1. When semi-axes √(5λ) of the Cα gyration tensor in Å, for residues 7-126 alone is calculated, the result is 24, 16, 12; to which of the structures I, II does this value belong?
2. Here Cα Rg over 2.2 N^0.38 Å, for residues 87-142 alone has been calculated and equals 2.24, so which of I, II was it run on?
3. In terms of distance in nm of label points 7 Å out along Cα→Cβ at positions 15 and 47, which of structures I, II is highest?
4. When distance in nm of label points 7 Å out along Cα→Cβ at positions 55 and 247 is compared over structures I, II, which one is greatest?
5. Supply the structure label, taken from I, II, corresponding to Cα Rg over 2.2 N^0.38 Å with the calculated value 0.98.
6. Suppose you compute FRET efficiency 1/(1 + (r/R0)^6) of positions 135 and 207 (r between Cβ atoms, R0 = 30 Å, to 0.05) for every structure in I, II: which one lands on 0.30?
7. With FRET efficiency 1/(1 + (r/R0)^6) of positions 119 and 215 (r between Cβ atoms, R0 = 25 Å, to 0.05) derived from the coordinates and found to be 0.75, which of I, II does the value describe?
8. Assuming 21.1 is mean count of other Cβ atoms within 10 Å over residues 175-182 as calculated from a single structure, say which of I, II it is.
Structure I
C-alpha cells in the first residue's frame, strides 16, 4: 500500500548528491529542503502524511497531537531530542533514529581538528598565500607554536563507538588515552588506554575530546569548576554536542590561556548566534557541524533510514527510540 511521506528538512542530508529513490519505493514522497521551526507551518507541511522524516525540525507534543495520520517518524540523525518521544509513544507513533553511521567520519574529523590545533595548517597556508613566505628573510617561519603529540595524554569523555574509534586513531600518534564513561569496559583497557574518574581525566589530560551524548548529567560538563581542575594549557575538542560546554566559561579560559586552544564543530545554538562568546575567543577553531557529513557517512545514513522504514512497514521495527 502506497504511503504519504514527508521529509521536513532533507537538504542537509541530501543537497543533491544522493537519491531519495529508496524512500520513494514506499509511497508518494514530498521532500522539503527546509521547514521553518514554527508549529503551524510544520503541521501544515505534514498534512495527512503517515510517515515523517526529520533531522532538526522539532516535533513537540503540540505538533504530534494535531498530525493525527502520522504513524512513523524517522529521525535522520543519531540524536532524537527534536521529537517528544514520550508523547509520540502515547499516541502510538513509532520513532526511530540512525545509530553508528558517522563513527569513522567523526573520529577522522576529530583528528583533523587535533592536528589543526597542533600545527595551524590553515593559518600558515593563508600566510604563505598572503606573501609572508616570499618576504621572509629565512627559509621557513611559523606564526604559532608547533606541537608534537608523542607521549601526550588525551582524555576522552564518552567511550562509545566514536570515542573508541578516536582512541584507535590517536594512539597511532603515540598518545596515551584516559577515558571517562558511564559504562566501564575492562576489555578495552590496555597499557595505553585506561578508564578513570572524571576528576583524574581533567587533571591528567593534555587534550580533552568530547564524545558523550547530551544528557542531564553531561549538560555543561565543561564549565568553570571543571576547567579549573584541568592542566594549564590543555586543549579541548568538541565534535559531540554544543550543550556539553558552557561557552562563556570556555571563552574566558581561552582568553586567560588556561586552555591554550579549542576546536569545536558544535555549539549550543545552531546556526551559531552572532553573539556567541567563542567567536571572539582566542585560539578557537569553529566549524559548522560538519564532522558527520562525508558523502560516505550520509550514504550510510540514507540506507539506514530506508531500512528503518521498511522494517517498520513489515511490522519488525528496528532502531526504535521510544
Structure II
C-alpha cells in the first residue's frame, strides 16, 4: 500500500514535507504547484519551491518528491517540464484540481476539467518532453461545476500518457466542504487503465477504511488529515495489515519535530509571517493533540518571531537533527 503526501498551496510546503516524512508512513510526496504561464522558468525557481531537488529529489528522510506544474499552455508546460526533468525530481505531476479562484480565473487548475481535449494535449506534450523513465502523473477533481465530465477527463489524462492519477473526490464547486464522493472515484477507476489514488476528506483511520472500500483504490493521498495527525499514515498502514517499522508518534515525539519546523520556517519566511506559519500548523494539530491546543493558546496573540523562538526553545527542547 502506498500513501502519498498531498500538495497544498500555503500549507503543505517543503517545511512540512521535511517534518511529516520524518514521522514515517509516506511513500511519495507531491510538491505544491509551480505556476507556468508564458515563459521558460530558470532552475532557481524550481529549486526555490522544491528545494528537495538540491538533495536528489528527496526529503531529508529520504522520501521521493514529485514536482507539480500548473498551467494551461501545452507547449510552455512541456518546455518547463523538460528543464525541470534535468533537476532530478522523482517525477512530474500536473495540477488539474486547484480550486482557487485566482488560479481558475487564469485558466489553470480545476478550470481545465471543462476541456478534456486540452487535458489530453497537456499530458501528451509533457510526457513527450521528458525522459521515458520519468513518471508523469496528474491530480484532478471530479469536475468544475459538476462531475459530468469526470470519466472523460480521466480518460483524456490516461490516454495522454499519465502513469498515475490522483482523484480528489469533490468538484471545484464543492471546494473543501464535506463530504468527499469516494464512490465516484470507483467510477473513474473503472474508466481508465492506470492506477488511481483516492484523495479527499481522510481525517481518521475509519475515514481511510471507508474511502478504500467505496473507491476500490489500494493507495491514498493524505493532506489536511496528515497535517492534523502526523501519525495518520502509520495508523492506516497498521489498520490495513502493513505494520510500519515506526511507532505512531506521541506528543513527546512530535515536539522536536515542531522545533525543527520552526527552524526551517525562519530562513524561508519573512519575519512578520513566521508566527502565522507555526500557529497555522498548531491550529490543525489541536484537532488531535490537546497539548497543541495549549501551545496554540500560549502563542495565539504573539507575532514577534524572537519571542516565539525563545518559547519554542524553552518548551520543545532541541530540534531533531538533519540526519
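Each reported figure results from applying straightforward, stated rules to the coordinates on display, with no laboratory input. Predicted model only: the values in this text are computed from it and were never measured. Cβ atoms are built from the backbone, for glycine too; each structure is taken alone.
1. On the way: I: 34, 16, 14; II: 24, 16, 12.
Value 24, 16, 12 for semi-axes √(5λ) of the Cα gyration tensor in Å, for residues 7-126 alone corresponds to II out of I, II.
2. Values: I: 2.24; II: 1.19.
Considering all the candidates, the number was obtained from I.
3. I
4. Sorting by distance in nm of label points 7 Å out along Cα→Cβ at positions 55 and 247 in descending order puts II first.
5. II
6. I
7. Numbers: I: 0.15; II: 0.75.
Only one of I, II returns 0.75 for FRET efficiency 1/(1 + (r/R0)^6) of positions 119 and 215 (r between Cβ atoms, R0 = 25 Å, to 0.05), namely II.
8. It must be structure I, since only it matches.
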